[in-house]
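What follows are several structures.
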Structure P
């Protein structure tokens with residue numbers, strides 16, 4: 001994907017996204033995922049934490065789910081943001097395609113990418129942004 005197309009996609013995502021399921025969101029305030037989630041919430045975007053080690057608890061006052069399969073069907077998730085190692089991306093993409101069939105965007109954080117999994121998601125009609133951070137990218141367009 002060329003840079004101009006990716007910027008156009010990011011601009012659309014920044015303007016249209018209302019609900020993000022964040023896989024790997026940590027309750028630790030020192031972790032990047034916590035800061036990104038706090039920023040997104042401050043922008044009026046709903047964040048749904050997905051972290052099996054903290055399921056049933058809350059992070060940033062949001063209920064935590066063990067997996068994407070546990071996120072309620074009526075949650076209205078527009079985007080899945082992946083804060084996990086690159087090796088976990090393929091499995092998460094499979095979960096997204098199985099449990100969130102109406103998803104519009106899969107986003108992987110800085111230094112996280114799996115081109116094969118990204119291509120699989122794109123073939124299913126999902127926009128994929130890799131190795132970027134919405135806390136950095138969204139302010140350019142919101």
Structure Q
């Protein structure tokens with residue numbers, strides 16, 4: 001059971017898979033998720049991150065298309081953000097001084113009893129309650 005951070009979805013969108021190793025590794029993992037070989041979860045706020053970055057990088061139309069693709073990603077389970085997650089995110093923010101969005105992701109893992117996040121973001125390494133792994 002893995003939690004997938006937004007950067008895993010973004011690497012293959014932004015970078016050439018043949019030229020950037022992280023894009024290739026991300027694409028390989030995403031294919032395994034799509035085929036049902038990996039049980040994967042993410043927060044619904046991941047949609048916001050993907051659409052925002054794609055809009056800044058490529059414009060509105062590509063961001064709309066990528067948002068649609070993300071929401072229909074096969075075998076990916078979406079976790080809701082509710083008040084208990086935000087309350088825990090506040091605690092994580094205070095304790096570890098991480099970015100608010102990272103605190104929400106970490107809180108989502110903890111609230112859903114998921115121990116590992118797949119991410120290239122090393123900021124997660126300081127949060128003791130979870131383990132970051134790279135694809």
Structure R
């Protein structure tokens with residue numbers, strides 16, 4: 001863990017390179033000591049049906065949800081979410097100057113007893129772990 005899930009309004013495809021946004025978030029997360037590299041997952045889902053503010057279709061949104069296993073201190077989580085938020089905000093700044101976009105970021109703890117994991121990524125990272 002952590003897992004990053006971006007929901008974004010479909011009207012942003014023409015103005016935001018969502019693949020690069022995913023990489024921006026992954027790269028920032030990889031610099032955060034509390035986030036094991038092998039556990040980082042970033043994915044994005046385009047949302048085609050939504051309503052925002054006054055209903056004008058010019059409005060868009062990027063909503064980033066961060067899930068991670070419980071056990072990190074509050075100050076560590078607050079620093080991490082601030083850094084992720086700033087990276088996303090900086091990345092989106094050019095698009096936000098020209099377009100109506102709402103950015104939100106939220107972090108949630110996952111109960112480890114209710115979240116089972118299995119994978120071989122660590123076996124293939126070599127000395128990057």
Origin of the derived value 29, 15, 14 (semi-axes √(5λ) of the Cα gyration tensor in Å; candidates P, Q, R): R
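A value of 24 was derived for relative contact order in percent (Cα under 8 Å, 6 or more apart); which structure in P, Q, R was it taken from?
P
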Tell me which of P, Q, R gives 2.2 when you compute distance in nm of label points 7 Å out along Cα→Cβ at positions 14 and 78. Q
Hey, distance in nm of label points 7 Å out along Cα→Cβ at positions 22 and 54 derived from one of P, Q, R reads 3.5; which structure? R
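Values in this text are rule-based calculations from the coordinates and carry no lab data. In this text, all values refer to a predicted model and were calculated from it rather than measured experimentally. Cβ atoms are built from the backbone, for glycine too; each structure is taken alone.
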